[in-house]
Every structure is written in structure tokens, then in C-alpha cells.
Structure P
Amino acid sequence: MILLFQQYFYTLQQTNITNSQNMRLVKHRFLDHQINPDTETLIIGTFNPDTASNQAEFFYGRGRNYLWRLLPTAFMVTDLKGAMKQHKLEFISKNKIDFIDLISEIEVDEGQEANYYDGYIDNKKIKWREIISEIDRLKNLKRVCFTRKTFSDIPNMKMQIEIIKEHCKKKNIHFQAMTTPARFYNQDKQAEWTNFLTNSTR
């Protein structure tokens, strides 16, 4: 019996070692981004992996994401989808908008380094960003949003968002879960984002 237990624990230990060896650490692509201290609108996303296949030059820069159409249209200025990073930086500086994501780094299965599907990464080993600390640092902050409304497949992210939401409530900062800017653009989505950006205040 003792020998059987020894064999079991040895097998379990070897399995854990193998699993650990098959995991890869992926960091956020824009970890060095510094939030403007004058920010009034903070947009929270999930994760943007720093991988060779990720061609995004800035937050929400992937081809199927329309945030850079939603934001400028809300302020009645030129669409910035596909524009140079510098033009986007000038826009967010002028309109006091900035970005942060929930996750700073994550361990994923080998071969899944570029998998940014929220439902996949939610149950992996995650290092969370200190978003509460960032919010407390932003003295002019008026509104915060999270870039998705559904939480059924992301229970761990949901817990983080609930903490952030409650903290915003205590500080009298408007918080809103938004329809994702990804996949498609339409007028209903634009109206929702325009209302959040221009009408929601403390």
C-alpha cells in the first residue's frame, strides 16, 4: 500500500512538472504605457498579448476592433481606425481618455501564446494590474468603463470588475460595462459609446 501511494505521488509530481514546463509566460504588449494623470475617462480592457503575431501598435489596434472609430465619432472628429499611433495619442490627450487592461501577464499553454480569447485566459495563472491604485491616482477621473457586458465565461475577471465597480461607486465615479468595440460597428453601438463618453459624469 505504501509503495502504491509513493508511485501515485511520484506520478502526480512528474505531471505537475510536465505541465509547468509546457506553460509559457506572456506579458502585456503595452505594459510601459503611462496613464495621463489628467485622465477623466478610463477604459478598461482584458489583455493584449505581447507576441510576434500581434500587430497592434496601441490599445484596440487590431483590425476587427472599432474603438478608434467609436471614440472620435463621439466627439465628431475624424475616424482614427487604422491611423498612426501618434494621432491616437494626440486624440486621447486632448479628450482626457486613457486605457488600462485587467491583466499584466499570464501563463498559457505552449502554442496558445497568441490566444487572447477572454474565456480561455480567464482560468489561467494571471497577474492582475493594480487598477484600484491607478484609479486613486487619477484625481480628475469622472467615468470608467469595461469593454464588455457579458461575464458568463469570465468568472475571475468578473470578480475583479465587481471590485473596481464598487470602488468607483464609493468614489462617486460613474462606472459602466459597455458593448464590446470588437467584431462590428453599427449606430446602436456608437450611440451607447457616445452617451457614455459625453453624458455620464460624477
Structure Q
Amino acid sequence: MQISKRLNQITEIIAGYTFRGAIEKNPNGSVSVLQAKNIREDLFLNDAGLTKTSIVTSHTKAFVQTGDVVISSRGFFRAAVFKTDQTVLAASSVYLLRIKDSAVLLPEYLGIYLNSVAGQRNLSQFLTTGTIRTLLKKDLEKISLPVPSIEKQKQIIRLDENVRQQALLVNRKVAAQKNVLNGILNQLERSPS
């Protein structure tokens, strides 16, 4: 049976940490910082390539846990499931969506839904207007989404994985065809008329 639930019923929504100034890079720092710019098209995200810094704070819930769904709070609203074994702090440009009950909702399904056309349409209803569109936490809490059975969620996740694999294969095929075309053109250029 499929039901709709508001996001705040099925996740704990955590705002990212607000730094007092620019994030000071320190390659030897003990904390990685997750920013909105790190969230790409992939469904999964890890700590590779994140900015390292030295910050001492324990007075925030914005430390990312494996399985958290991260979504940007302004600009482009992409979501990803985070996987890490490091200490990662989400910056204020990111919300953490921490699943309350994994028997009801899978993080991968939530990420797929939020990145889908339907999910983006749903999010767009709550965006502030202005030069940079923003998604406020109080509005994010109101978003309602379909929550099918866990088995149906798993089917959707498998389908998404299949689509991503097919897209990867198509991209490789196109690249190989371009190489063949460029090889033919290079050969024509070198051969006498």
C-alpha cells in the first residue's frame, strides 16, 4: 500500500553548520566539510574531494552520518545519499535528511524521488524567489511525498541503478564512436589526395 507522508514525519531535517567566515582549508584538518557544490548528479556521495578544515565544535547536529540524504538548500536542489567513515560536517548550504525508520523509508529511494521530475516539481512549490532560490527548513518540512512499500522502493532503486548503468554504457559507446570518427578524419588528412 502506498501512502503519502510529510518529510518531517519520516526524516529528521538538520540544517548545516554556519561557519563564522570563509571555510579555512587545511589539508591536514580532521574535519571534511560538505557543501552544496559537492552534490552532483550521482545518487551516492562520499567524502572524497571535500574541503578539509580544522574546526572544533560539538555543539551541532550537522555532522553527516552514513545513510543521510543530503540536499542543497539554495541554487540547484540535488540530493544524494552520503557514505562515509570520516568526520564530515555539513555547511549551511546543505540540509541533512536523517531517516527515522529504515523499515518505512530507504535513503536511496528518498534521493531518487527528490532528484526526479516529480520531486523537483514538489520542491519548486516551496522555493523562495530572488536572485538565488532558497529552500527554507520550515518549507522543506511540509513537502509530502509518496512512500510505497519497502519492496516497491527496492524495485525503484534497482530500476534507477539499471538506468544509470545503461547511461554509462551509452556514453562509453558515444566516446568510442567519436574516437573512430576522429581516427578516420586524421587518416584522411594524412593520406595524399
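Only the coordinates and a few stated rules stand behind these numbers; no lab work does. Bear in mind the structure is a predicted one, so any value in this text is a computation, not a measurement. Cβ atoms are built from the backbone, for glycine too; each structure is taken alone.
Cα extents along the principal axes in Å, for residues 108-155 alone computed as 42, 21, 17: which structure among P, Q?
On the way: P: 42, 21, 17; Q: 40, 18, 14.
The structure behind it is P.
Comparing FRET efficiency 1/(1 + (r/R0)^6) of positions 92 and 124 (r between Cβ atoms, R0 = 35 Å, to 0.05) across P, Q, which structure shows the greatest value?
Sorting by FRET efficiency 1/(1 + (r/R0)^6) of positions 92 and 124 (r between Cβ atoms, R0 = 35 Å, to 0.05) in descending order puts Q first.
1, 7, 14, 17, 16, 13, 10, 7, 5, 4, 3, 2, 1, 1, 0 is what came out when P(r) over Cα pairs in 5 Å bins from 0, in percent was calculated for one structure; which of P, Q is it?
Clearly, the read-out refers to Q.
Which one of P, Q has distance in nm of label points 7 Å out along Cα→Cβ at positions 52 and 172, as calculated from the coordinates, equal to 5.3?
It must be structure P, since only it matches.
Given structures P, Q, which gives the highest value for mean count of other Cβ atoms within 10 Å over residues 28-35?
Across P, Q, mean count of other Cβ atoms within 10 Å over residues 28-35 peaks for Q.
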